[in-house]
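What follows are several structures.
Throughout, read-outs are computed from the coordinates displayed, never taken from laboratory work. No experiment lies behind these values; they were computed from the predicted model shown. Cβ atoms are built from the backbone, for glycine too; each structure is taken alone.
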Structure 1
Amino acid sequence: MNNFHAPVLLKEVTEFLKIKKQEKYIDATLGGGGHAQAILNLGGIVLGIDVDQDALDYVRKNQESRIKNKELTLAKGNFRDIEEIAHLNSFEKVSGILFDLGISSHQIDTPERGFSFLKEGPLDMRMDKDLGVTAETLVNVLTKGELYDLFNKLGQEHRAFAISGNIVRARRVKAVQTTSELARIIEQAYGIRGDASDFTKNVVNKRVFQALRMAVNTELENIEQALPKAIYLLKGKARIVVISFHSLEDGIVKRTFKDFEKKNMGKIITEKPVSVTKEELKKNSRAASAKLRVFEKN
């Protein structure tokens, strides 16, 4: 199922989840279904959740028999509502839950989704197309100070002040509506010319685009809300596995797991996060920043 998205740390995920036949598992971020398929192949029963209808449609098309046989259940929704979604689908007590917080390759590679600065498209960035706020909304409505805070905090962008000023000046002439328009504004703040390499453009654009994506989809708030709900869905000795791609996300996971441990809810399995191997990195360069953490419930 890698045409849609290459699953990251696949071997590690299945090993840490300790898949048992006919036991129930939740893939809270279904994507292209690669992790879910691995769990199914080992005999698990899976509830796959995703806010992106494209992902659900893709998996439904490729896993018709398993859906028909009740091995795989699909649900559209945000994982921050994992408790409600699980109850509605009779997954109240499960043997493992996976959160893969990364953006899918399909989302990056589809220009009209607006996630990539290397592809001309609308400034959208919504994982859930039903959301009202897009990246274009934020870029054209937020004040200079609000844009600075967004790029500085979520993007950890050291030229946030210059970029915010450039955006405000540009939108006085015309609303910033496309990925390439925003990329040019960012590159101007760095003094980058239009004929720069894709590598250079990636270096200067990724933090602002990432910050906007995280804000549009309330990604940090979602994981903060989801983990405390997820722990109560687990059976004893069952595990939560989280793959993050951003230091702020990883920080939330780390602090939440420590809080669970202090409350005697279980134990942290990974004292340090697990990273991808060199072999996996050669096959999937987008996995470079992935960090995996695991918590086991008492």
Structure 2
Amino acid sequence: MKKKILPLKDAIARFVVANSSVVLGAVLEPDVPFAATHEIIRQGIKGLNVIAPISDASTDMLIGAGCCNEVTGAWVGNVSGGLGHNYRRAFEDPDAAAVKLHDHSNFSIAMALMAGAYGMPYAPIRSILGSDITKSNPDMMMAENPFSDDREPVILVPPLVPDVAVVVVQRADVFGNNHHWGSRGVVQEAALAAENVIVLANEIVEPGVIASDPSRVLVPGYLVSAVCHVPAAAHPSPQTGCWKRDNAFFGDYHAESRSVEGFDKWLQEWILGVEDHAAYCQKLGSQLEDLRITGSNLAAPTNYAAG
């Protein structure tokens, strides 16, 4: 089996190209791959369509840095602070760069990724009937359910097949096999739907560790394009069993990004002004170390014996 270990910088340069569609943050609040977001900005990759049900502040950063031309999702902002200021400016400020929105609900984007993962021509849903989402996203179509006597209406949601999905896991081996635990959101559907998958692992372990518990595998290694050893890749978002959420960092970002000048200053200090994610972690210093989860709350042992 081919080893797939790459430095984060090389993985982003190889697989996240200009004008591609990329999933960044499909676990809702945890495991947002901010390290990848920062590297995309450092490399100046433009024209991205960012797909995410909730990207926390990641997509807002990409919009402010001029990397994102399209958003496919339900919401862009800062979970603890509200709607992202760069996102808001993109739609309200005539002097800001325009961003095209492919509007979704959290459920419709989940179903679109599921349709992409399993090769479905569309996913029928009813939850957005009566909303304006079908007006703001004309790709969705109204249809009749042929299996109901009254031909009840349904919405047909087209599949999403991202060019790249970036996922954060607790551990992986050099072949890309990985373990993830905690809330999964729709990250597994996003990874299975994507043409390429970049795995950011908090820890690299021996293949036998992953093989010992196949139920925790998020996406099999043969579907992974690159695996990168990136401790604290999700900072400032949390990662179950590894890192707590950095509420202060989120708060500072939201306050600084309220103005274009403030965002530019923040961008220079925390992304453009540091060489890579390792330097970013070094800059955080004890602030990051205080977020490390040191307690234990272990799951019960699992027996995979066949006889």
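Quick notes
- Comparison of 1, 2 - label where FRET efficiency 1/(1 + (r/R0)^6) of positions 189 and 237 (r between Cβ atoms, R0 = 35 Å, to 0.05) is highest: 2
- Origin of the derived value 0.90 (FRET efficiency 1/(1 + (r/R0)^6) of positions 205 and 285 (r between Cβ atoms, R0 = 25 Å, to 0.05); candidates 1, 2): 1
- Comparison of 1, 2 by mean count of other Cβ atoms within 10 Å over residues 53-60 - largest value held by: 2
- helix-only ellipticity at 222 nm (-39500 (n - 2.57) for each DSSP H run of 4 or more, over all residues; to 500) from the coordinates reads -7500; which among 1, 2: 2
- Highest-scoring entry among 1, 2, by FRET efficiency 1/(1 + (r/R0)^6) of positions 101 and 229 (r between Cβ atoms, R0 = 25 Å, to 0.05), is 1.
- Test item: mean count of other Cβ atoms within 10 Å over residues 165-172 calculated as 28.0, pick one of 1, 2: 2
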